[in-house]
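Asker: Multiple structures are listed underneath, in structure tokens.
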Structure P
Amino acid sequence: MIHPTIIDIDHLKAVVSKKYYYLGKNKQQEIARLIFEIAKREKIGFSDVLEQIPSPPHRFSFIKNYLLERRYPSFQQKGLKISQAFCDVDVNPAFKVDLTRKPLITPKQFFVEESVLSAETVQRIRDKFPDSVFTTIKSYREHVKTREFTIVDYNKRLESFYLIREKFDFYKYCPCSNDSSSCGYFVMNLGSGCPYECAYCFLQNYVNSPGIMLPVNIEDFFDVFRNLKKDMRLGSGEFTDSLAFDHIMEYSPKIVNFFRHYPKSTFEFKTKSNNVQLLTSLTGAKNVIISWSLNPQKLIDAAEFFTASLDERLEAAQKCIAAGFRVAFHFDPIVYYDGWEADYELLVNAAFDKIEAENIAWLSLGTLRVSPQLKKIIENRFPETTLLDEEFLTGFDGKLRYPAEVRSFIYNSMTSWIRKKSKNVPVYLCMEDKKMHHNTQLSLTLQ
């Protein structure tokens with residue numbers, strides 16, 4: 001799933017500009033973009049693609065149609081139309097992620113808002129990391145308001161941690177994609193920023209921060225929940241991994257002990273880590289779910305850098321069950337590629353072989369989807385990835401998605417493999433429209 005070479009973008013643009021001098025800038029841009037994607041997809045040089053364009057291709061429509069047919073061969077066979085314009089190719093080698101060494105989740109520098117200097121969590125972190133530098137700031141917003149941040153800053157995000165006071169975003173509805181069906185989930189945001197490097201991660205689109213933000217006022221979250229006087233299904237893990245920083249914040253025991261008193265509500269820790277030591281030191285609560293995103297190890301190796309391996313995730317799940325918790329799994333994002341069926345059927349079997357169905361609270365399914373903006377960031381940070389080489393259409397929510405029939409086939413296949421193992425484990429779709437729910441007969445919600 002990783003290309004052996006990276007295409008020389010500047011050379012490609014120069015050649016296209018020279019050969020198609022009579023076309024405008026936007027049309028040259030579209031040609032360069034399509035040649036770039038074809039060369040990556042076919043693992044050949046862009047000059048080979050240029051040479052194979054039938055001559056004389058003077059009309060732009062002729063050139064583009066040829067390139068579209070080659071970039072989207074199955075779409076052409078099925079009569080699917082590709083109508084969108086294609087953005088510029090803009091890959092800066094300085095933005096590439098360093099994947100040669102695993103980042104240490106041991107903060108070098110903490111910036112502490114002055115309003116939380118006396119907080120118990122801050123004092124404990126000072127004691128825990130005596131070699132780290134602690135700097136007082138008036139507020140995070142004041143500290144960053146005059147700076148502009150780039151992908152380079154995002155790549156260095158683990159160098160600086162911000163200990164802040166959350167004032168507003170305690171609980172909110174899960175921000176589903178436009179026109180997707182809501183699952184009735186609430187999000188409790190316990191931080192922003194993740195230590196892992198998943199090539200598809202939407203957090204890369206949030207490059208306007210110089211570090212990791214962690215709220216230290218956990219008791220305020222609990223007070224707000226008490227005042228809501230509402231039972232709900234909620235969890236953490238929208239803007240960060242729920243457990244990756246647990247050895248720093250030590251929030252999981254407090255959260256478990258709080259929500260065990262609200263048995264009609266369900267709290268979920270979503271993670272790709274095996275950082276469960278604090279959780280497994282507790283007596284579990286059945287309404288607290290520990291969940292993992294699962295993919296074949298092949299994909300973890302190629303696109304989920306620095307995360308726990310598949311075996312480590314399943315072993316962590318076993319430990320949590322032994323402590324008295326239930327677990328859940330998210331097959332999301334499912335990536336479509338040659339051989340995906342065999343790999344994902346083995347993945348489903350591996351999960352059920354390690355975890356008894358009665359201990360699984362739910363499973364979710366979702367396929368790879370990226371916004372056009374995220375696509376460009378992925379190309380810069382992970383220039384060798386093949387994740388974007390498949391055929392995508394602009395979906396119902398404006399994101400690039402596999403065609404509906406491909407997604408439906410994936411969901412129905414996954415469901416059939418799951419049902420061979422368990423007839424009763426709840427399965428739902430994530431970030432899909434009502435039509436897809438209808439086509440697959442899968443749930444809109446767990447409630």
Structure Q
Amino acid sequence: MVNAFIQHIGSKTLLNPSKTYLLACSGGLDSICLGELLSLASVPFEVAHVNFQLRSEESDGDQNFVRNWAKEKNAVFHTIRVDTNSVAEKRGISTQMAAREIRYDWFEEICTERNLEGIVLAHHQDDQLETVFLNLLRGTGIEGIYGMADRRGKLIRPLLPFSRKELEEFALSQHLIWREDSSNSKLDYKRNKLRHAILPSLYDFAPDAKSNLLTSLTRLTDTGKAFTGLVENWLASHIQEIEGVQFLSIPSLLSTQGTVSIIYFWLRSYGFNSDQAQSIHESLQKGESGKLFESSTYLVNVDRDQVYLAPILEKFNPITFTAQDIQFSIPDGKFDILKLSTPSSIDTKKENAMLDLERIKFPLTIRTWEQGDRFIPLGMKSSKKVSDFLIDLKVPLLKKRDVKVLISDQEIAWVVGYRIADWAKTTAATREILYLKKTDLC
């Protein structure tokens with residue numbers, strides 16, 4: 001097994017004998033075997049052990065055992081005692097989740113303080129299979145079938161190709177001594193039920209059941225990675241973005257196989273889950289224009305023939321400026337406040353506004369538009385609700401929510417970025433212009 005271990009860590013460049021690592025050691029068979037393999041492969045390591053205080057004197061016995069074992073290996077020893085049940089209660093999580101958070105946070109601290117290359121964990125092939133089945137029982141997507149990675153960030157798992165049986169045989173051949181965790185035999189935890197009751201029955205189904213499962217998972221993992229790459233390429237070629245708002249064509253989405261997965265892969269990094277991806281897909285199929293979905297930081301809007309994604313913006317507090325001010329800033333950008341004599345040409349860019357200064361009354365206020373707001377758009381004779389004006393322009397709901405208006409003497413002079421009011425326009429009789437010019441245009 002030693003040669004196979006050395007070949008594995010070398011072929012995948014998991015461990016470098018010129019670097020020092022942190023071995024997470026419980027004192028059980030798996031971590032003791034891993035420590036022995038690291039020693040035989042001449043990979044330097046320090047040892048970290050957490051006493052979770054969940055098994056009274058047994059936990060203290062594990063701590064003392066690992067301390068003595070580390071001393072025999074001439075390895076630096078790190079240990080902490082934690083009241084895991086109190087942490088779980090305080091954080092409102094399960095004891096198992098609290099233990100996981102405690103140990104990984106502490107391992108990271110040691111790695112940083114000691115400038116170690118990585119955290120070496122003793123998860124093996126049987127742990128991998130258990131993890132995959134637990135993921136499936138939780139309703140995982142295809143990535144849950146990948147199981148644990150050989151390396152993810154600082155976490156390194158060099159035993160994943162090796163079975164529990166192989167580790168037992170190695171331990172016996174090396175006359176290793178380890179501690180048995182009595183809680184591992186209890187069926188209170190889902191993983192233990194899988195390990196001791198469900199998976200053994202599955203493996204007994206056929207002589208090659210276990211090996212076939214491993215082969216299937218390897219193939220599914222490769223298929224999943226290929227799928228992920230294809231989806232990423234598809235999204236890169238179909239997503240468009242304007243002013244921080246991403247959008248995808250609904251017809252393109254619905255005409256592509258695996259639409260729910262494509263939506264999920266697009267939105268997952270923005271805080272959306274697979275159930276929301278399913279709901280968004282159903283909304284697209286029903287043509288529910290105006291439907292909104294949100295994560296903690298982003299909004300998705302199904303709107304006509306596009307689906308939009310934009311960050312949730314903080315509430316905008318109105319700003320006021322006087323005739324003496326020369327600049328103002330809003331989330332849409334920075335604007336210079338200029339006063340000009342009548343120019344030879346009018347700036348017609350919708351990002352900017354040229355208003356008849358003699359018709360404008362200071363101070364001016366910029367605020368988010370409100371329901372009931374009305375104005376007379378440039379070129380029109382009668383007033384129109386701002387909401388209807390934006391609908392006519394087919395402004396997506398995500399952008400419409402954050403549209404600002406410029407107020408002069410309680411009248412809308414400009415729907416910022418869209419249209420000035422007809423009453424505020426410049427004419428042949430205009431002698432001086434108030435020019436609001438966006439300064440960060442490309």
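Read the figures in this text as sums done on the coordinates, not as results from a lab. Predicted, not measured: the structure shown is a model, and the values here were computed from it. Cβ atoms are built from the backbone, for glycine too; each structure is taken alone.
Asker: With percent of Cα pairs over 23 Å apart, for residues 318-429 alone as the yardstick, tell me which of P, Q scores highest. Don't skip to the end; give the middle numbers.
Answerer: Numbers: P: 38; Q: 24.
Largest value of percent of Cα pairs over 23 Å apart, for residues 318-429 alone: P.
Asker: Quick one: log10 I(q)/I(0) by the Debye sum over Cα atoms at q = 0.09 Å⁻¹ came out at -0.65 when computed from one of P, Q, so which one is it?
Answerer: Working: P: -0.65; Q: -0.79.
The value was obtained from structure P.
Asker: Could I ask something else about it? For structures P, Q, which has the highest computed value of relative contact order in percent (Cα under 8 Å, 6 or more apart)?
Answerer: Comparing P, Q, the top value of relative contact order in percent (Cα under 8 Å, 6 or more apart) belongs to P.
Asker: Where is FRET efficiency 1/(1 + (r/R0)^6) of positions 198 and 366 (r between Cβ atoms, R0 = 30 Å, to 0.05) largest, in which of P, Q? It would help to have the intermediate numbers written out before the result.
Answerer: Values: P: 1.00; Q: 0.00.
Of structures P, Q, the maximum of FRET efficiency 1/(1 + (r/R0)^6) of positions 198 and 366 (r between Cβ atoms, R0 = 30 Å, to 0.05) occurs in P.
Asker: Then there's this: Can you spot which of P, Q the value 7.2 was calculated from, given it is distance in nm of label points 7 Å out along Cα→Cβ at positions 62 and 134? Working shown, then result.
Answerer: Working: P: 7.2; Q: 1.4.
The read-out comes from structure P.
Asker: Of structures P, Q, which gives 14.5 when mean count of other Cβ atoms within 10 Å over residues 22-29 is computed from the coordinates? Please report the intermediate quantities before stating the final value.
Answerer: Working: P: 14.5; Q: 22.9.
Here the read-out was taken from P.
Asker: Taking 14.8 as the value of mean count of other Cβ atoms within 10 Å over residues 46-53 derived from one of the structures shown (P, Q), identify that structure. Working shown, then result.
Answerer: Working: P: 14.8; Q: 21.0.
The read-out comes from structure P.
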